[in-house]
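Read the figures in this text as sums done on the coordinates, not as results from a lab. Predicted model only: the values in this text are computed from it and were never measured. Cβ atoms are built from the backbone, for glycine too; each structure is taken alone.
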Structure I
Amino acid sequence: MFSYTKEQKVHKLGDKKVGGLPGEYPTLMVGSIFYQGQFSDPQDSLERVEKLIRRQNELSDMVGLNCLVDIFVYEKSEIPWKVNFALDVIDGFFSLDIPDADVRIKALEYLYDQGGLDRLVYNSVNLGITDEERLTLEEYTPSAAVLLGYNPQDTSTQGRLDMIKDGGVLLEEGLLKLIEDVGIRYPLLDTAATPFGEGASEALRAIPVFKSEFGLPVGCAMHNAVEAWLWLEKYEHRTEIMPTVDAAVDALPLILGADFVYYGPIENAHSEFVTAAMVDRIVAEGAESYFGTEIDERHPYHTV
């Protein structure tokens, strides 16, 4: 159980609260759609995706967790139909997960034209940010953004913290100051899961450090470490065991005080939500007992 000397801020993303003290609010669970390999032809699978989103929402209500949808966008040509799908099907906020800076820029412009910037979690602001992207963020500013603490020069907890705080040796300023300057209101700090052998444990160790240093919502996508696990790639029962392994590794950040988890494929929602609800309840019971933390009405503490 953790407590901090710094006040812990709570962001309100529509009707979802994220942040605060461990156990105070339910974990924000973020499931991914349209990731590579999910469907052979994503545009022909919109009905299936919509059912998966409804299922995530139902699980969220059942166990008392909050949830968002994370939408992968790889090419500029995908922006219109994926963004329109999000605006039409998803209530409230959604996350756009866009690896390429040029595609992120076009997505911001398109969302501005569609009036959807106030619902966007921009994923992510990271060390690859370009001057053009920064200027575009100033002009077309989303409400929220994930700040990725990945630092290839220093994968320690301090190196990850430096990326957020002052840019380390790679950027002229920290990612937090950058997004404050462009006017993004709700930063979500990502401790940047890395593969085994490249500081995987540091992404976990960094969670309480980030919360102590910044007082902001913190989380990560630990399933990415599993995705890069070479031994598991060769394991004959990999497909069968992956939902269990993902749920187990995604439970670890919650024990260390994480506020949100990008848990990976939305198909795994059932195992992820039940596991996270169990851990959330354990953390909340401890927080109430040790620190007198008041548990929010919407929380697995009250529902499971």
Structure II
Amino acid sequence: MFGSQLVNEQATWEDIKAVLEVMEAGRWTSVYAYDHFIPPWHHDDRIMEHEFLDTLEGWSLLASVAAVTEKLKLGILVAGNTYRNPALQAKMAATVDVVSHGRVMLGIGAGWNVREHEAYGWDFPPLKERSDRLEEACALTRALFHSGPQERIDFDGKYYKLKQAAFAPKGGGDKPIPIMIGGTGEKRTLKTLAMYGDIMNVIASPERVKHLSSVLEQHCDKVGRDVSEISKTVHVPIRIIRDEAKAKKARGDNDWSMIGSPQYVIDRIGDYLDLGVTEFTPQIRPQKPEVYQELDEEVFSAFD
């Protein structure tokens, strides 16, 4: 029920392994890497000095995590579709799934970081095209993951094409790799999720989650999908700050952020559980073993 998105920047492999040891021994259920090539600290095309900070690539990091863990589910939260050919990414996910014996989820989104695209020479299409590409990529990926043992896949999309593509291995588990689609776009992203996804991941208040769930259900009805097949997860801050004045300042305008005393955090988690949320995927800062241990002992234990 409780996962964490690793902080890829300014983190050594030794630092990350120390955190993973706590997660493996505790109540944590999943671990994610983010998909950025420079620290994702600004949303425009300015060239910033913080781009020189060490930033580990997400899929390579996830493969390394797979090799040193045994129980944690694994994913990228979420991969930018514009960074890779979706068939290549599906093959990468299946490979890590084999290494981890079936623990991978493929997280994917439309992509948003304009500076990364500019820095590394990738096209950054307008939002509509990025949404079109995401929908097509998810259709292609699902076709590969759900293909039969000796089936070859043809796919003739506007942006992506496959010709008699074999896909083996399909992963390391006995079920197709689930697809997590990140984003709150009501017209396109949630529609894509209804058609091709298995896991919803959003940054939203409980009230907003309730609304988005209703929108998703409408999309599912239109495409003939049972909405209960799609699990709900949220990427919402979780942090223990015992001083309420400091906690309130940290929450800012987002009173729904799970930041405060242990009991405050427990109560806010309950608000989401009441809406059918099955997993929490916050980024934990500071990324230190003792912070992870504290959450495990003082918050997560309330849900045993």
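Upon calculation of distance in nm of label points 7 Å out along Cα→Cβ at positions 153 and 233 from the atomic coordinates, which of the structures I, II produces 2.9?
On the way: I: 2.9; II: 2.0.
It was calculated from structure I.
Which of I, II yields 1.6 for distance in nm of label points 7 Å out along Cα→Cβ at positions 97 and 217, as computed? Write out the running numbers ahead of the final one.
On the way: I: 1.6; II: 3.0.
The value was obtained from structure I.
log10 I(q)/I(0) by the Debye sum over Cα atoms at q = 0.21, 0.23 Å⁻¹, for residues 113-208 alone computed as -1.15, -1.21: which structure among I, II? If you can, show how the numbers build up before the last one.
Numbers: I: -0.98, -1.12; II: -1.15, -1.21.
Considering all the candidates, the number was obtained from II.
Can you spot which of I, II the value 19.9 was calculated from, given it is mean count of other Cβ atoms within 10 Å over residues 25-32?
On the way: I: 26.0; II: 19.9.
Among I, II, the structure yielding 19.9 for mean count of other Cβ atoms within 10 Å over residues 25-32 is II.
Quick check: 39 is what I get for percent of Cα pairs over 27 Å apart, calculated from one of I, II. Which structure matches? List each step's numbers first, then the result.
Working: I: 39; II: 43.
This value belongs to structure I.
Out of I, II, which structure matches 3.6 when distance in nm of label points 7 Å out along Cα→Cβ at positions 161 and 273 is calculated? Write out the running numbers ahead of the final one.
Numbers: I: 3.6; II: 5.2.
The read-out was computed on structure I.
Given a value of 25 for relative contact order in percent (Cα under 8 Å, 6 or more apart), calculated from one of I, II, which structure does it belong to?
Only one of I, II returns 25 for relative contact order in percent (Cα under 8 Å, 6 or more apart), namely I.
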